[in-house]
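Asks: Below you'll find a set of structures to go through.
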Structure I
Amino acid sequence: MYINTVFLKRSHLILLGVTAHLLAVVFSSGYHQCDELFQVFEFAGYKLGINTPESLPWEFDFKMRSALPPLLVFVVTKLAYAVQINDPFIIALLLRLFMAAVSMMAFIRLLKLQTSDSLVENDKMVLWTLALIWWSLPYFHVRLSAENISATLFLWAYVLNQEYGSVFKKWILPGMLMALAFHVRFQIAFMILPYAAWLLFIQYEKLKAFLSLLMGFIFGFLFATITDYWLYGEFTLSWWNYIYQNIFEAKANQFGVEPFYYYITESIAHLIPPFSVLIIAGLIFFWWKERLHAVTWITLPFVLMHFFVGHKEFRFLFPIMNFIPFMLVIARRDLLRYPFFKFLSHRLFIRLFVVCNLAALLIFCLSPADSATRKMRKLYYLQTNGIVKVLIHGESPYSNNLGLNYFHNPRVQCYNDTLHNAPPCNWYYTEDFIQSDTVVANGTTYVRNFSSIPRKAALFDFNGWMSRVPYFSIYKAQTP
């Protein structure tokens with residue numbers, strides 16, 4: 001098969017995967033969704049003495065977020081402080097490195113496990129190639145999001161349970177990891193429960209082994225409950241509070257309700273069209289063809305559940321991403337038996353698919369996950385000695401309603417330019433692209449010092465597109 005000649009050695013593929021993850025660690029800074037910032041770093045900041053409860057989002061008052069991700073940030077931050085690393089952006093990089101290492105190791109173990117699956121047969125190199133050039137996996141694996149942390153914990157539980165080992169390694173430890181995964185994001189229950197059912201009714205595991213899994217789950221659940229006490233100062237069930245507020249009180253629906261078919265249209269748009277249509281068809285074909293496979297029991301109920309939830313976001317489906325390469329390889333192998341799908345083995349199709357994957361992989365690994373982090377980093381480093389005062393024009397990179405203190409240098413003080421009593425400032429910040437190189441504000445003249453996009457781009461500002469892209473400039477006060 002042609003694709004087997006793309007990469008001849010598994011070690012080369014692993015090296016490619018590690019390199020992609022390291023690039024994502026360094027360059028894919030920030031967050032995919034602001035929950036990673038407000039409900040992980042800022043919650044940790046509260047325990048570090050950086051934040052007050054009043055500055056935290058409403059979820060803190062309702063005690064509805066797991067303490068495990070903030071605990072991870074808290075521990076790593078304390079260790080960094082102990083060795084004189086106080087820069088929050090370096091600490092965030094270390095956290096991305098930790099998540100990349102833990103996620104990548106679990107993923108490699110999963111690929112080794114899947115390689116031994118009888119379904120793979122002669123497609124072992126196809127699996128390894130597809131899995132390690134899959135464009136979005138490094139981006140996902142470095143995220144400190146509830147989706148990735150929960151998915152990684154479950155992935156470790158799955159591979160340990162599928163491998164040979166002692167009762168503790170094969171049953172008790174996976175049970176503990178499943179409990180932690182559930183605690184971080186309760187929706188993972190729609191992977192855990194179907195997998196447990198598969199073990200009982202398809203795999204016919206002994207009840208004694210299953211009880212060991214349950215015992216491990218109880219241990220993990222108790223530990224997670226203790227971490228909630230550490231964060232909130234009282235015993236509570238954050239996962240239940242989350243369910244009650246978002247489902248019974250319908251708080252999640254306040255952030256938007258999407259139609260039933262939302263995930264279909266979003267998948268077509270996000271999974272590199274036109275390949276996205278084939279990817280969706282391949283997943284459906286795998287679920288239908290391999291109805292009794294563990295991966296079907298893990299992924300299908302999880303996906304279906306999200307179709308019936310009012311508030312939908314594409315990131316909610318990210319936990320199945322680790323299993324997609326295996327599912328597509330098996331689906332491709334079976335579809336090649338039909339004449340209509342012979343193009344799946346054609347050299348031109350394979351080359352185009354590999355090139356598109358590698359291009360998207362490079363983009364995802366080298367691009368920041370958001371635009372706000374770059375702004376906060378630039379403001380953080382304005383301070384070199386003493387107090388720095390910044391006059392903010394328009395929208396602030398820090399939230400106006402909530403505290404963003406973990407990444408905020410306390411020596412950098414920001415004032416909105418609409419304040420009549422704003423003090424004289426050293427710097428001026430704006431996200432308005434049409435501002436000139438010299439600005440007079442609050443009686444002070446400022447000269448542009450930095451622009452996130454080269455000013456010469458204004459020559460190509462056709463139809464005002466520059467006003468619709470993330471942009472900011474920083475001006476320095478002109479000395480008399």
Structure II
Amino acid sequence: MKLPVVIQGGMGVAISNWTLARAVSRFGQMGVVSGTGISRVLASRLTDGDLGGHMRRALESFPLPDVVQNILKHYYVPGGRAPTAPYKTPPAYTIKPPVFLDQLTAIANYVEVFLAKENHHGLVGINLLEKVQMPNLASLYGAMLAGVDYVLMGAGIPTQVAGILDKLAHHEPVSYRLDVHGAGPDDDVRIHFDPARIFPGIAGLTGQLKRPGFLPIISSTTLAQALLKRSEGAINGFVVEGPTAGGHNAPPRGPLKLNGLGEPIYGEKDVVDPEKMKPFGLPFWFAGGYGNPQQVQSVLAAGATGVQVGTAFALCDESGMEASLKQAVLRQVLDESAQIFTSPNASPTGFPFKVALVPGTMSDPEVYAVRNRICDLGFLRVIVRNEDGSINYRCSAEPVDDYVRKGGQLEDTEGRACLCNNLLATAGYGQHRKDGAVERALVTSGDDLVMVGQYIPAGKTSYSAEDVLRYLLGLPRHPSAPQSA
């Protein structure tokens with residue numbers, strides 16, 4: 001199949017949902033679903049009653065109906081929960097997850113990919129994070145059961161993933177070496193996933209699975225070289241992401257310096273020359289600020305296969321961003337008041353994180369000041385080896401006393417946001433707490449947020465994924481859309 005010029009960015013949590021990915025894929029480019037936190041997303045959709053029936057339709061296609069019925073028994077609420085009722089939340093991952101959690105995680109990824117690929121033959125990828133390691137084995141397997149075409153992974157150095165894909169295609173047991181704070185040089189802490197144990201009999205029902213292509217997301221040619229040298233399986237291309245992209249950014253190369261606003265300063269060393277990607281002999285796409293047709297043509301002329309674009313799709317009709325929040329951000333863009341801040345400390349990962357400054361969200365200082373610190377989802381928890389050799393889990397966004405008690409440094413808690421809960425709220429799944437509080441959204445976007453007005457057809461206040469693709473590819477507007485002057 002012909003490689004796409006445009007890869008739609010994999011924005012979590014549930015912003016790059018199946019609806020968006022399907023629209024992009026059906027247009028002939030690569031749609032990408034986000035697998036980050038998808039177990040909670042599926043549970044929430046079921047708790048909300050699955051009013052469109054899409055989750056249950058996808059679940060019905062899964063080859064093990066007993067497993068599906070167990071998930072429905074746990075989370076499905078006919079007609080949906082009461083408006084102020086809390087969402088039912090899956091347990092947080094540990095290095096020895098219960099079988100049910102691996103089943104839920106795998107099936108949640110299966111559902112998202114199944115729906116994105118339903119009734120067409122376009123390319124669909126899934127985006128996962130190296131920083132969110134513990135769910136990744138189940139996530140990969142579930143996506144492969146649904147026939148995912150590509151796996152994209154950033155926020156770290158994913159040397160293990162390509163080899164894991166090779167094994168999972170044959171339903172073989174796999175393990176994932178985990179990053180452990182305080183581990184010794186000989187420590188080898190792993191999480192394990194055996195398809196035959198998690199889904200007994202499934203190999204006989206599905207046969208050998210398609211091995212998806214693997215596209216690591218990198219920020220430098222040095223990282224590309226390291227991956228090609230150390231990867232445990234074949235790499236099929238790269239997404240080269242610059243510091244203007246939304247979500248997590250790679251830290252600047254060299255000592256961290258901040259500008260007058262408190263943002264990390266990036267320099268020439270953080271910009272990748274397309275000429276230096278050519279010798280690797282693999283397809284590559286540039287990401288971060290490539291949201292207009294002139295930039296697309298420029299990177300194509302420089303030898304790139306195409307571009308990955310996120311921000312433009314984050315605010316389109318099909319994205320998973322909660323509708324009123326999406327309209328509020330679009331209004332900021334049209335009023336020329338939209339602002340992006342690259343926060344050096346909002347993310348518990350320690351990576352710089354792009355934040356859109358939207359009143360009433362977690363980027364609002366007044367909202368942040370009264371938040372309740374909590375870690376009840378745990379996707380961004382780090383594993384810690386205690387002095388006595390035992391394993392613990394901590395997150396710099398959890399209650400300060402808890403974090404310090406677990407050996408964390410007090411200064412590491414300053415300015416942290418619970419991205420797990422905040423990004424779920426951005427997709428409309430904010431948790432309702434017993435004290436009446438509701439988790440607030442946190443919008444992330446690339447620096448070119450201010451430019452998304454270019455995708456809006458004349459006379460309208462919103463735009464579709466097709467509007468974005470037609471603009472990027474230099475195609476005329478859809479015949480039914482008003483033509484811009």
Structure III
Amino acid sequence: MKNKKNLTRRQFVTYTILSSGGLIALSNKIKTFELTYGSNINKNPERDYPIIKKVFLAKPVPTWPRPDIDLDAEMTKINAQLSDFERMWNFNLKFVGGELLRVQEDFPKFKNNLGEFDGLVIFPLTSTMMYMINNIVNLGYPAVLFNQPASGHDWSNIADLIKQGKRVDVISSSNYGELEPYARIMDAIRGLKQSKIIRIRQDTKRNDYIKKIEDKYGVEIKLMDYSRLDEIFNTINVNEAKKEAARFINNAVKVVEPSREDIILANRFYLAVKRLLEEENANAITIDCLGGFRRGDLKAYPCVAWTRLNNEGLTGVCEADLDSTLTSLMLKFYTGGKPGFVSDPFFDTNINTVTHAHCVSATKMDGPSGESAPYIIRTHMEDNKGVSVQVKMRVGQVITSVKIVDAETMLVSTAKIIGNSDSNRACRTKIVCKIIDPENGEELGADKYLHNWSHGLHRVIFYGNYAKDIKKMGRLMGFNVVEEV
């Protein structure tokens with residue numbers, strides 16, 4: 001297996017090209033999002049898809065659902081469905097395995113020959129296989145029990161396993177397509193294990209929380225001070241930065257405050273960050289930007305760099321916020337490349353709204369292959385310095401607001417964008433939202449959201465309603481889900 005440190009410059013550039021324009025398809029099918037990772041730097045760059053292990057269960061002498069059940073026919077039917085999904089779903093994946101376990105003695109051989117995979121799908125073909133299900137679940141891998149009606153009664157024990165904290169979920173449906181979100185979750189699990197986050201700030205001491213994130217999700221976190229990035233910045237060709245600045249200006253609606261020199265500086269910083277990510281084979285970065293700029297540790301605010309990186313399939317997050325960075329990665333992988341918008345929310349209960357605001361936003365909120373929203377080039381609001389963007393997001397778009405905290409809990413709510421604010425108060429990009437019920441879309445109370453608030457500022461906003469999906473993620477990835485409204 002290749003290690004991510006063996007990734008060449010050419011491979012890095014190839015990944016970047018893929019993410020920024022979808023120029024090379026992963027298959028010859030037309031897909032909504034061809035790339036789950038974009039320019040993610042993989043520990044194993046030869047495998048950019050999830051592997052899902054399937055296993056069938058049946059007791060030696062079937063009774064329920066019928067004593068004369070044809071097990072070979074059942075497995076053939078399921079395998080055909082899964083083969084169809086490998087071709088039809090809008091991302092790449094591979095199902096492997098397919099062993100039939102019938103007695104306790106079958107389990108050791110299964111356990112000793114697991115191979116490489118990201119998650120399990122268990123298909124009970126008869127009743128009374130709970131002892132084998134427990135054996136499989138206790139291996140600790142994310143697992144889904146797919147119960148085709150009527151196959152058995154063991155589905156009735158899965159809720160108790162979930163309450164015990166086991167990484168398992170259950171589907172009881174005749175629609176095998178309901179496996180798709182779980183395949184995406186397993187892909188996200190793989191993505192986190194193949195990710196590397198760079199965190200830049202003055203304090204570079206490792207702590208127990210960083211170790212907890214690494215141990216639980218498999219992501220690598222590298223701590224740095226500002227010196228290495230500053231050295232790289234000084235080597236960036238100014239003419240290249242001028243070309244990037246011209247492209248950035250030409251694609252904007254207009255420029256308000258910043259000078260051309262400031263915009264060149266911001267794009268020079270963007271090129272420096274990209275080189276740092278390349279050298280480190282990393283796909284995410286977060287910086288103590290406010291303190292760094294104030295002290296002179298940063299030559300420019302990273303707002304423009306984060307906009308451009310997030311548009312390309314990489315991840316840039318402000319304020320050295322590991323929770324928001326982890327959240328951004330997790331949902332980016334699950335959604336097939338959508339970037340998160342890290343916001344500082346504020347409420348107006350008089351008109352029942354929450355406004356998500358920040359000076360950093362991607363313009364391609366649908367993902368790297370999506371259209372770019374209109375943007376205006378502005379300064380960073382709090383000190384009227386540097387360069388940031390004011391993005392006009394899609395009115396009417398349903399969004400999901402999420403944030404993982406303490407590595408154990410995911411906060412979630414849903415809303416609908418009703419407007420973009422041009423107010424001269426608060427950060428540059430401001431989406432005014434009505435909080436909605438994720439099930440029926442009915443408007444909910446901003447006051448309730450206000451008084452349920454916890455865990456400080458920052459929520460990460462994604463286009464789409466992922467409330468149900470996040471509950472599934474929690475069950476397979478081992479975090480609790482708290483609905484904030």
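Asks: Work out distance in nm of label points 7 Å out along Cα→Cβ at positions 86 and 262 for each of structures I, II, III, then name the structure with the largest result.
Replies: Going through I, II, III one by one, distance in nm of label points 7 Å out along Cα→Cβ at positions 86 and 262 peaks for structure III.
Asks: The value 17 for percent of Cα pairs over 44 Å apart was derived from one model only; which of I, II, III is it?
Replies: This value belongs to structure III.
Asks: One of I, II, III was used to compute FRET efficiency 1/(1 + (r/R0)^6) of positions 326 and 446 (r between Cβ atoms, R0 = 25 Å, to 0.05), and the answer was 0.95. Which one was it?
Replies: It was calculated from structure II.
Asks: One of I, II, III was used to calculate helix-only ellipticity at 222 nm (-39500 (n - 2.57) for each DSSP H run of 4 or more, over all residues; to 500), giving -16000; which?
Replies: The value was obtained from structure I.
Asks: I have 4.1 for distance in nm of label points 7 Å out along Cα→Cβ at positions 366 and 470, calculated from one of the structures I, II, III. Which structure is it?
Replies: Value 4.1 for distance in nm of label points 7 Å out along Cα→Cβ at positions 366 and 470 corresponds to II out of I, II, III.
Asks: Looking at FRET efficiency 1/(1 + (r/R0)^6) of positions 214 and 438 (r between Cβ atoms, R0 = 35 Å, to 0.05), point out which structure of I, II, III has the largest value.
Replies: For this comparison of FRET efficiency 1/(1 + (r/R0)^6) of positions 214 and 438 (r between Cβ atoms, R0 = 35 Å, to 0.05), the top structure is III.
Every number in this text was worked out from the coordinates using simple rules, so none of it is lab data. All values reported here derive from a predicted model rather than from experimental measurement. Cβ atoms are built from the backbone, for glycine too; each structure is taken alone.
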